[in-house]
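Input: structures, listed below.
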Structure 1
Amino acid sequence: MFYNTENLFDTENDPNTLDDDFTPEGKMHWTEARYRQKLNNIYKVIAAVGEQESPEIIGLAEVENKKVLVDLTFLTPLSRFNYDIVHFESPDPRGIDVALLYRKDKLKVLKKSPIPVIFEKIPTHSTRDILYVQLLTGTNDTLNLFVNHWPSRIHGENETEYLRKQTALILRENVDLLFSANASAKIIIMGDFNDAPSNESISIVLKAKEIIQNPVSPALYDLSANLSKTSSIATHQFKGHWEMFDQFIVSGGLLTATQRLYTSPNDVHIFTEKFLLKENQRSLTPKLLPTYSGPRYIGGFSDHLPIYLDLFVKK
């Protein structure tokens, strides 16, 4: 599962980051009660995605620090599921990071590291690191995971395109290192890319193919590309328009029929349960229920919908 949680901040002021809005005295009046409600909302989403069994792997974006992850996994009913946390502080000015939760009764961490994103043309610009985690599954398969939250479009799509292309290039270099060691490496890239599957950062720089026919290794395939063409709802809304910014991209090694651990293009989903959405009076397409609408607190979930991917074990 991957979920951009939309500003999962604690209530404490960190003097080293721009988190002042999300404090009790800040613009958002971010109180302990609102923080606890946010944690419970995220728990509700995770539980609903997992149905009877909580997801074994959860990638998260827009989490402030390890404290919010500890609170999420211990102060909500997620405490039943034995999650462990992989998180590193990144240089994002607002203090938001990516993280990974995993069921330590099901999986074992072999490697973990942050991948810094450096912009050669703008060396003073800071953003979230990419998180790399290598997991060993119960089937003795090695999974290589990359959790992403690429630079936003807040200053314009074209004006910020370079930032996402540079991030894609750094990710691709790390993917190629895995492929050079093992052409059949099992790789899952997840995240909020702030670009769609058809944008050049993903289709050209990252080289993630949209059309999945006779998949091979080494190659990357964007499983979310088909969703963006067949669904009336994507994962993020901007001015009423849906965008497929949250995606799962996998290596051909996970799409090959001969592999013990596998998935398929039909096994990626957007989680669209009704409690995450509200009716739109202006169109037939529903709207998201975020935590805030501008500065007004409405107590919703996120400005993104979660996505999830089913992995299967061949008997």
Structure 2
Amino acid sequence: MKLIPDSIGRALADQVLVARKNSPSILLGVGLVSMVGSTVMACRATLKMEETLSDIEQEKNRAKTIKHHVESVEYKQDGGQATYTDDEHRQDLIVIHIRGAAQVIKLYTPALVLGAAGIFCLTKSHMILRDRNAALAAAYIAIDSAFQAYRSRVVDRYGEDVDRELRYGSEDVTVIDEETGKAVDMTVAEPGEPSGYARWFDETNANWSNPNFMTYNWLWLRTQQNWANDILKSRGHIFLNEVYALIGLSHTTAGAIVGWLYDRDNDHGDNYIDFGCWDQKDEPLEFHNGREGAILLDFNVDGPIWQLIDERNAAKS
């Protein structure tokens, strides 16, 4: 006999899953509120501190007064026989200080407990996000390795042209040769935003030259590619967003994570930056240049370089 119906159990499980998914945000919010509350409580305790210290000082003065009275000539002349030795006086002062310290701790304990809870929540939130980012990076590397292996098999069997056509999507178009006036059939990339890290360099870019000066575009891209490689070699790393900026392209979320590393023993990349718009003879690719007024750039990134830097440092240590 089931005590909880399946529908209620699934609803509870869904709520638990949502809570786990949003746990970093929840812990962050609780941590911030706790830290603010801890500060407020500490300020309130500080306002009461003067009264507590005053009480401690009064007790010390009372003990001092009693000792002075017991040791006075008037007290002994009146027949007083009580004694109050220096050791007893020191012990009483110790008790007074211990009692005062306990009162001070009692004042600040709520603030300390709330502050510790806030630190725990903030630290736990950071640890969860760190573990998730590490898992995502590992998943990306696995997927990227599988994808690169798949592309390699496609290139080996069908060639690089087929690989480009399958990767970006392509269409057959007829282009009129300006010199001969003849119609030429060619395969070009489909219009629209390309997949992956590829971007169009076209007339919307401030660095673009009109088609009458198309050669300038290729020379300028070659210069920017050389510049990016110089940065890579001198600094040892560069992010994709930095290369986008050199070309005048907007940043992307992925571009802040992936990039290139330069290392003599680089097992994850080519040790150089390639815009992917030239063939093996460094001639412009017709497939990339088939769209009128645009050049398709396809960057050979190494992957998420934060993860790669950590792996490289771990291997060296």
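Points to keep in mind about this one:
- Look at Rg/Rh (Cα atoms, Kirkwood Rh) for each of 1, 2: the largest one is in 2.
- Structure from which 0.95 was derived, FRET efficiency 1/(1 + (r/R0)^6) of positions 101 and 173 (r between Cβ atoms, R0 = 41 Å, to 0.05), options 1, 2: 1
- If semi-axes √(5λ) of the Cα gyration tensor in Å, for residues 109-252 alone is computed and equals 24, 20, 13, the structure in 1, 2: 1
- For distance in nm of label points 7 Å out along Cα→Cβ at positions 61 and 245 computed as 6.5, the structure of 1, 2 it came from: 2
- helix-only ellipticity at 222 nm (-39500 (n - 2.57) for each DSSP H run of 4 or more, over all residues; to 500) derived as -5500 - corresponding label from 1, 2: 1
- For the structures shown (1, 2), distance in nm of label points 7 Å out along Cα→Cβ at positions 69 and 165 is largest in 2.
- Label whose coordinates, when distance in nm of label points 7 Å out along Cα→Cβ at positions 29 and 149 is calculated, return 2.5 (choices 1, 2): 1
- Taking Rg/Rh (Cα atoms, Kirkwood Rh), for residues 37-84 alone as the criterion, the highest value among 1, 2 goes to 2.
Each value in this text was obtained by applying a stated rule to the coordinates, not by laboratory testing. From a predicted model like this one, the values you see are computed outputs, not experimental measurements. Cβ atoms are built from the backbone, for glycine too; each structure is taken alone.
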